[in-house]
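S.K.: Read through the structures below before going on.
What follows draws every value from the coordinates through simple rules; no lab data is involved. None of the values given here were measured: they were computed from a predicted structure. Cβ atoms are built from the backbone, for glycine too; each structure is taken alone.
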Structure P
Amino acid sequence: MSIEFELKLQVPPESTKQVADALDGAPRQRMRAIYFDSAGNSLASHRVSVRLRKEGREWVQTAKAPGRHGHARLEHNVPLGRSAVAPVVSVMRHAGSAVEPALCAALGVHDLQLAPALLARFETDVFRVIAKVTDSYGNCVEIAFDRGEIRAGTAKTHVCEIEFERLQGDVAAAVHLARQWAGTHNLWLSVSSKAQRGDLLATGHAFPEALHATQPKLARRASAASAVADMALHALDQVFANATSIGHGSEQAVHIHQLRVGLRRLRVVLRDFKGCVPGLDMRHESALADVFCLLGVHRDRYNLATHIAPRIVADGGPTIQWPAAASGADLARAVRAQAFQQALLLVFEAAVSVPQDTAARKDSSALERVSQRLAKLHAAVTRDSKLFLRLDEERQHRVRKRLKRLRYTAEFAASLFGSHRAARYLDALKPLQEALGMYNDELGALAVHRERAKHDPDARFGEGWLAARRPFNAQACALELARFVKRKPFWD
């Protein structure tokens, strides 16, 4: 039984020869695998996988399940020896291992003996080049360069990726090496496993569902450093998953939105908890903000075209053809760019360098640090609530951004204070966020209509329509602010 840590990078066509040359002389092995699932695909839906893989002449059955974060997985391998044909798969081989609870939960049984039969879903056939790198500190990392394909029935997709797996020592060493290779060979993070890609191929989907935010389970006695590292890792999980889909060409609004949410959550950690963990600070802000802003332009254009413009037309306004947002290719280039990739990998390296401790030093408990941050943000929102209608639009927008910081910090910290108490506070925050969100969206659309109206008379109707709604939207925000600040903080 082991906790597998690996980081997967996509190798673009123009970099394939470079990477192959860099590994010239390393052992090469053909690896064929069959992946299994229940009739209802329950393993895939729980991010659990079971496979039989032929490594050279030997068969190995492997089960994997989610670990601490997206790159740490529970793994249990069972050698099955040599055979000309694939052995019969059996989940009972994993009974008593650390993956057994995840297998039982995914298959809906309390005992693996009651598990339903597993069916072959798809196959992989790759040639793997393997090299091991040991640094001066004794950290050993395996580099595995895979080229081949995934097949599900008559459908197939190409594989060209490189993995960096920690074999011994610090996880950060694997991230550091991956970051060096990414910069040298223009590689980019692609967290979709072969199991995930095979499931998509078998079900006929181009991209996985967008990954939404999850809340870390922070220990009440954890140090601030340990808690902040966990916050960053949870934010990075959301960023990595949705950036992978966009990097592979997704233009789905939900992937774009969830990547923006993930980046905003990550930037909250870097800004509001700087100093807790070396390397988790604002030095990466520029690269993260550039991608965030590009995604924001795309989101605003999409929102204008699909939500605001139809309401204007429904009220008698003319139909206007608005310029298209950034293309999927533009977004893919942005997330694959090395400035963005290096920033993410540097943050990831800093986060995984922090030990998973539970004993806090007297001056740096997570509970104390987070409480101070929440209290400061809540006090600022309370102050803003009394002045909101007198603030200019830029300062009103700052209120909205501060409220988002409060929300994300509260979500991160929920387990420290009791999730139910935090949930009630966050539920009270939702109407205020919705009011501020509508106000902000329509202010942005008003600015666009004003600019368009300078040369297009058709935009004047929308300009007037949005301008007339502005005071009502502002008043709604002020009312929701007044209601919200009466809510008792859950961290007191």
Structure Q
Amino acid sequence: MPKKYHIHPKVMPLNLDYVYKFRIERGENCINCGRCTKVCIYEAHKRGKGDPRKMADPNTVVCRNCFRCIQECPRGALEKSLDKDFLNIGGSYWKSDIFITLWKQAEDGKVPVTGAGYRGPFTGPGFDSMWTDMSEIVRPTRDGIHGREYISTSVELGRKLNHLTFDECGKLLSKIHDTVDIPIPIIFDIPPENLSPNVKLAQVRAAAELNTFIVLPATEIAADIKKYIKNIIPLISAKEIDQHQGLIKSARIVAFEYAEEMLSAFPALKEKIKKISNALTIIRVPATKSVETIVSQLAHNGAEIIHVVADYRGMEVNGSGNENNRLGKDIIRAVHLKLVEERIRDEVTIIFSGGIAMAEHVPKSMLCGADLTAIDLPLLIALGVRLYESPEKIIVFPEGLENIPVRTVRQRMINLMSAWHSQLLEVMGAMGIREARRLRGETGRAIFFEEIDNETFGKIFKKRESANV
């Protein structure tokens, strides 16, 4: 049995003015009595360093919203209100609370706990309309995520055989395909083009320390990051194979963007790669209306790894409108069930990306049928990047991000993955699953709102629904 995989987080604050849900403001009627400094156990209130007779501005960063200082202030000089930036950031999918949660996880690598239970909606679109079945909360969970039980989060990338063939003496005749193991079902997707070099280097170094992969365009693999090529997936066009033979020889996996001619030309493309090295191939397929058909055809043609790419909200791309577009949960299930129906699901690896915003989206994607996920925006939000959805997608980088040391940026990404890995272990332990590979398509451990709602109320309201139609 291999050694337990463990990510080592370190507290790594970032000296940037970020978004917080509440802001504390001190009014002019403050008499500088210092009562707030005595009642606040988090040291959000301190006296000024230059003049101890006066109170310094409240420190919103360490505030835990207990309201003790506001209740104890004899003059009512303290006021707590919703931050304006908090109300404006995000949108319908990337909600404000997600930004704060990712920021805190990147700071200390701990699982976020409010102490007030879950206060979100009962159900919602996409991944919010499914839950994990916690009916197996037994010893793995009681012992804790790093207890006696061994819970493996590693996944395998590559083509698998449909069956094995042996001779009369029991000798294996089938040729086993090459595969690559990673200890966590998460890889880093392509970063934005305008990302500063130090942040890009930090992403590569974080992927290397986590022993996972990052996808980078071959043209952006500079000399300072080429030494991490074992953890880099070069993105190459079919016409550039000869140009980037050096990268292909060193890389373990190579990625290509999907094109229509690839359906018939992929066997020749794959053979050309195999003549250069034993690198596995990934085909990045946009999550269009016909994505399951495309994935099926590629799988029949010998594709090893297929990466289904949705938009940043986990929706179909190039759709007729947001209302008619499928969400990530439905896209993955459609692809998975199509391959199951054709009896080739076990032969190919499926990666899903787009809309993976929280730790819970990783096991939920796998329960729907993905082998692993790819993330991009959470890594940037961990560094203080802001995202606005309307009227269009806008990414705002914090001022001074390019001046932050690489080790700080790298550690915050590692902290985020540590928190996500811990939550994956928690949910697997609670479901009684001790191997991440078994999560794939395990819908028996998932509860879907549509199915439960139909089973419970379908017979009662069926006539009313048909009448409304």
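S.K.: Given a value of -16500 for helix-only ellipticity at 222 nm (-39500 (n - 2.57) for each DSSP H run of 4 or more, over all residues; to 500), point me to the structure among P, Q it was derived from.
M.R.: Working through the options, I get structure P.
S.K.: I've got another one for you. Given a computed value of 26.8 for mean projected area of the Cα convex hull in nm², which structure among P, Q does it belong to?
M.R.: On the way: P: 26.8; Q: 29.5.
It was calculated from structure P.
S.K.: Can you rank P, Q by FRET efficiency 1/(1 + (r/R0)^6) of positions 35 and 131 (r between Cβ atoms, R0 = 41 Å, to 0.05) and just name the one with the largest value?
M.R.: Numbers: P: 0.95; Q: 0.35.
When FRET efficiency 1/(1 + (r/R0)^6) of positions 35 and 131 (r between Cβ atoms, R0 = 41 Å, to 0.05) is computed for each of P, Q, structure P gives the biggest number.
S.K.: Right, next: For log10 I(q)/I(0) by the Debye sum over Cα atoms at q = 0.07, 0.10, 0.14, 0.18 Å⁻¹, for residues 3-250 alone, the calculated result is -0.24, -0.51, -1.05, -1.70, so let me know which of P, Q that is.
M.R.: P
S.K.: One of P, Q was used to calculate mean count of other Cβ atoms within 10 Å over residues 19-26, giving 16.5; which?
M.R.: Q
S.K.: Given structures P, Q, which gives the highest value for relative contact order in percent (Cα under 8 Å, 6 or more apart)?
M.R.: Q
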